Every structure is written in structure tokens, then in C-alpha cells.
Structure 1
Amino acid sequence: MKIFIYLSLILCWIIFPVYPFGHSLLPLFSLDPSYININHGSYGSAPKYVHEKLQEYQLQAERNPDRWFRLDVQVAMEKLREKLSKYVNCNPDDLVILDNASSGINSILKSLKLKSNETILYYNVAYGMVKLTLEYVSTEFFTQEQIIQIELDHQTIQNTNLLLKKTQDTINKIKHVKLIVFDHISSTPAILFDIETMIKYFRNQGILTLIDGAHAVGAIELNLSKLDPDFYLSNTHKWLYNHRSACLLYVKKDLQNLIHPIITSFGYLQSFQNEFFWLGTKDYSSYLTISDALDFRQTIANETDIYNYNHQLAKQAGDLIAQMWNSSTLTTNDQFISTMNNIELPSFIDTLDKMNILYQKLINQYNTFLPMFQFDNKFYCRISAQIYMELSDYQTVGKIVLDTISNMIFFPILKQTKDHFHSV
């Protein structure tokens, strides 16, 4: 099997040296042939090659656990940080690897101290986990008055000047802002923000920035030295192709002494890297496959080609589905579209109950899935583009949605239990 995977990679490179994208790449992944994965963004998908490497690391650990945990894995993780730091252009000493974005957000928000007159700002489009963590710290560490949400609508979300003006209005009213939390690429709706401009704007006012870049690394070019955030995190398993789960956490050097992992273990009071590295006995294999995922990407194509294919496919697929549904995409401006797009659902889906029934039917009856959400009084779905997808996949799912809605019209709509645990 391993030889077959390697030969497949080499064959792809020989036959398709520039744009080997689309269904020809599906054999390199382990996806069910009957499953149309237009929701790659939620959980990602690792190539077979990466999964083979995962098993090699696990076997190495089993052969000699003492050597693995006391020596080998530490060396391997240091090499990984060096390699990943070059990919995102930062100092490896400012980078640590965690399980997921939830671990990073919790570590930062539960480490920071606020004076009684200081506040934290965030936007209504923040990911649900971020909102809940902010709610938790507002009751356990701070006060509810110290955590303030700023409402964005379909205009402010795709106009950086309007967004900053609205944020500044809030800052002027409350004064002492310690930290602002915002997305690089938000989840629902999926919008690519101009965080370089935003970071500079807030830094000029002495406000720390925490960037939730869960959907960024592997989806767009990421240059942390250029962006210069105070805190930045990104799930690597979503778009970079490593085995789930893993997340990079960047903390500016002069702030590292303030930040601690949510688990206290033997690295406590040592270096920033050591404190986050040793959090008890665990399987580091998923982390280590980040290196193999980077190798896989180089075998397939250059980074710019991967970014461009997924971006263009997301845009074209959004336009296609919107036309099929007689609706529209949330934005038509390329500047705010990454590898995901948002399409307004057909007009029949006008309640949360109907939306919930639709997405339950998609996953239970049609073996596909669309994240759906309400934003600014409209109902949308989010699609993800990926190198193994083609425009025909989105046409198929678009028709499935229309057929499902047609059946829903002729049958009573029964209220169903909301799924509280879907990741987007």
C-alpha cells in the first residue's frame, strides 16, 4: 500500500506537473467514493500518504516508549517547529503546537489578567467556541461588563473602513480596551478579513490582538512576521492536510511569559516552548504529520497554485449554486473570499427549523453536508473548495438541495432537535 501511494504521488507529479487538481487527486485521499465533501473546512482530510506516516510514528513510539518520549519526540518536535516556522515566516521560538484552536483560545483568554476598568472586544461573527470561552471568563475571571460584542452586518463585514469605524465608536465609548479578538477567516459566514490593516490600526492604540486563524494556514499565504499579531492560532488539520488534530499557536516574544497552557505539567516555569510541549503523556503523531503534509503539498504543486485553484473554485461554485437557487452569494468581492463561500439558501428555508431539517436530511439521506447559518436576517450555507473537487460536485449538491426542499414542501415540517455539536 505504501509503495502504491508513493508511486501515485510520483505519477501525479509527472503527468500533472502544474495543475493536477480535481477528481484525479481523489485516489490520494481516503474519502468514501459516495461522499461529496464540500465541507472540507470543518474537519479537513489527510491524504493516504500522511496517514501512512502517522502510523509510522505510532509504531516507532510502541517499539521503544522510553526512547520515544524521553528523546526522539522532543527532537522531532523541534525540527517540526523549525520547518513550520519557515512556512508561516516567524521565529520558531515564538511557535508552539497544540491540539486545536479551542486549546489556543482557552490558553490565552484564561492566562490574561485584566484591571477592573479594562475590557475585551470581539465581533458577533466570532466562532461559537470563542464566544463561549469569552462568556466563561466573563463570569469566572472578569465581569460581564468587561467583555463587549460588536455587531457586524453584511455591509460592515466586507468593508474594512466601515468595520474599523464601528469598532472605533465602541472604543471611544468604553475607553480602556486591553484586547480585541477577531478572525482571519471567519467560520459562518466565511469572510477573509484584512487583518494586516486591522492589526496595525489597533496596535497604534495600544490594543493587543488575538487572531483566530483556524481556517487560514494552508488556505491562504500566511506571513506572521509581516502581519505581526500579538497572538495568532490556526488549525493545521483543516487546510494543510496533516492528520487531525493539530494547531499552531504564535505568541509574540515579549508576551510569552504571560501565557500558559490550560494544563499545568512538568514544563511549568520553564521556557514557553517547554511549557506547551509537555502536557502529560499523549500521542504526538498528528502533530508530526504536519511535516509530511508540507512534503505532500510540494509534491502536488506549488503553494500559489493550490491557493488559486481553491479560491477560484470557491468563487465559481458559489456563483453556480446561487444561480441554481435563484439566490446570491454574501459577497462578490474577491478580497473577502478565500477557499470558502456563502450562498443564500432558497427562499423556502426561512426558519431555523426548516434549515435544521434540511441539513439533517443532507447528511442522513444524501451522504453530504452543508454548514448552514443565519446572518443579518438571512439564511445561508457555506461551501468549501479543495484540490480534489470539481465544479460538477457543487452542481450535484445544489440539485440535491432543490430536490430535498421540493419534498419538504409536500410534507409537514416537524420540529427536530438542534445539533449543538457540529464543528465548522
Structure 2
Amino acid sequence: MAIISTIGDLLEFFGVTYRQVLFGGIVIYGTTVTFYRLFLSPLRSIPGSLLSHLSISHMRIMTALGKLPDMCEDDYYKYGDIFITAPDIVTISNPADCRKVLSSYTFVKNKFYESLRLVDETLFTTSDPDLNSTRRRQIGPAFTQGALQKMEPTIMECGIIALKRKWDRLIGENGGVAKINYSLEFQLVTYDVISVLGYGHRFSALEKGETTIVNWVENYSLLALFKAVIPSVTEFPMSLLCRPLLKSYKEYVDFTDATAEHRREQIRQGQKVPNDLLQALVDGEDPESKAKMTPSQVTAENIDILAAAINTTTHTMTWTLHYLMLYPECYRKAVDEVRSVFAPDHLIGYSEGRSQLPYVEACIYESMRIHAATGIFLPRVVPPGGVTFQGHFIPAGLSVGVNIAGMNHHQSLWKDSKRFMPERFIENPDLKQQVMTFSTGVRIC
């Protein structure tokens, strides 16, 4: 009380109030930070918007709105190969610079990834190189060509066959014409395929409109996004604002736990189990250490993989068809290629499609180039000693964001980069290696 009284007397002596002191302190702090970031920061000479130089708020708002990739693409065209995204984050777009960052573990993932961690540490959220290597050895066999071929019958049955069956029915019921929301239909059919592979359970989202897993995955993704912007969003009292999302998240995790435990029980009883993603995760073992994933790790990886697979697959199919509708000459070429190789009733498998439909494949690559299925900009921490990109030195400890949209539109590689031109991959097949949809190097997806 004596101290408070003394401070009060002091303020009274100078003729100021507590409110004026508080306001003055805020002004002094803001002025100091602004002056430092504009005139003293080691990043001050790097181009970028005034908002990005002064505050991280702009980036967080764009992230929350799902507009960060669009912002990074626009900034590439505006500022070039390097620009500021936030006061301590530099974004790079030059392909050589980006590959340098992603080609080794020297540039570790920054805290953005930790904020996305909800259940347990995963291959996507970890910044630990050893865990990353271990998890790749545990999970990698599930994504080999041989393993995926074993899953192909399930993918075909729950995917294209189910989609064709529904569309044929709608066309028949409507006199030969049907109006179809292909974006929604692709989303629903992808949920069906992924849920069968990941949970051994078919939700019939496409046929019956069952949206349980749709809501779970979307709410989980939304909660992770909010947590990336506001890390305390899952803690009281902020958690009160996200109660519906947290309730949905718990249901999703409980269901994933239960399906994995049910599969383990089937194995213990000697029952026959399918060759699917869930089985690959349950069986996953590091051949070096013989370590298997814990139940919590299996659940976390399953949720992460399925959410990523659903969103990226839906995104790619939707944008590919959208561009084929916008460019009818490309649509006609794709249809003619399919018709010239396969009979109308032939169900095209993955291997024969890749080997015999080069133009269709080129259309998919071009779609993924223009609108990459991954919507983040892959931030990494600058290692000790700092690094120089495009003549700008970036000190250790700051973050570098790899701009996927910038790489996929980089004018050194892509002529008329905003135009849908599948022919570019026919004329130069090596360009396929330059499409940065799923990262590259030691972190390639």
C-alpha cells in the first residue's frame, strides 16, 4: 500500500493519471517497435507490405481466413523472389532457394507446426529429425506402389464405381440430364474412400449424404487452424469459444481410438483383416529399432493422414475438372485421348492410366501447379550462422517460409504461369519434377 501510495503521490506531483501513464507506455512501446522494425531490423531492406513489416497479425488473419496461399502468390508477383510475410518471417519463392531449405534437416520446422499438434506428435507436426526418420520408416511401407495396388480395388469400388453409379442414376431419373455439384460430390466420394482405408468403415457419404466423418474432419482441421493462429484456443477460458469444435474433436479422436483398438482385437483373435491404411499403421514398425507406434501415435497419424488425403484429393480433382471446363479445347483433347485408348465401359486402373494417358496426366499436373493442394507455406527456422537469399542476409533463429505458390508460378520455369497449359508437360516431361505440390527433399510427402 505504501508503494502504491508513493506512486500515486508521484503521479499527482507530476499532474498525470494512471490512464495517461498506461497510454503513454503503450505509445512509447509501439513507437519503439515500429522504429526498430522499419529502420534497425536486419530484415528492413527486404521488400514487403508495411503491415507485414510491422505485425504478424496480417499473416494470422489471412491464415484464419484460408487466404495465406493466395496472399503469398500475390506477393510473389508483386515483390519477386523474397519478401516479408511477418516481422520475423521471410518468404522465398526462387526454386533453388526453396530446395536448399527443404533438402536437409538443417532448417528445422518452426513453432507453427507445434501449434497444429492436437493428439500427439506426428510426421507432419514434428521438428525432430530423428522422429521424422523413424516415423517415415514405420509408415513408409504403406505408401509404396505395391501397398497402394493392394488397396486399389477398394479405392475403385468406393470411388469411381460409386460415383458413376450415382451419376447414372441421377441422369436416368431426370430425363437424361442432371445438375451435379462436382466439388461436393468429389469431397463426399473421397471421404468414403479414405474412411474405408483408414477406419475399415464405410460412411456412405456419397450415396446417403451421411456427413458424420465430413463434419469431424472439417471441425478438426478448423480447430487446428484456430490453434495455429491462437495457441491458447484449447485452454480455458478460450476453450469456451470453441466448445462445439472441441466436442466434435473428442468424438473424432474417440472413434479413431476405438477403430484402431477393434483392429488390434481382430488381430489377437486371428481374424482376417484387410490390407488398408489402418492395418499399415497398426503394423508399422521401424526396421532399425523394431519400435512400433503407441496407440496415441497411431490415432494422431491416422487423423493427420486422412485429413490431408481428403483435402488434397478433393482439391486436385475439383480444380482439374474446373480448368477442363474453362478450357474446352483441353477437355476435348483429354476425352479424345481416353476414347482412343480405352473402351467406353473400361474401368481405368492407376498403372494403365499413368502409362497410356499422358495428356490426362499432364492436365492433373497443371492443375496441381496452378492451385497446389497444400495450402501452407512451410516455415522453417534459419540455422546457426544465418543464411543469405537473393542478396539479403537472414539471421539465425528467424523463420523462412517456402512459398509453394511462388515456386509453381515462378517465371523462370513457367511461361504464362497463370494460364492452364497441360502441353508444357508433354513438350518437357522433366517439368513434372518442378511441381512443388507436396514439398521436396527430406520432407517430401
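Please treat every number below as a calculation from the coordinates, not as lab data. Keep in mind that what you see is a predicted model, and the values were worked out from it rather than measured.
Data overview
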quantity: Of the structures 1, 2, the one that 211 was derived from, the read-out being volume of the Cα convex hull per residue in Å³; calculated: 2
quantity: Origin of the derived value -13500 (helix-only ellipticity at 222 nm (-39500 (n - 2.57) for each DSSP H run of 4 or more, over all residues; to 500); candidates 1, 2); calculated: 1
quantity: Origin of the value 12.5, where mean projected area of the Cα convex hull in nm², for residues 241-352 alone was derived from one of 1, 2; calculated: 2
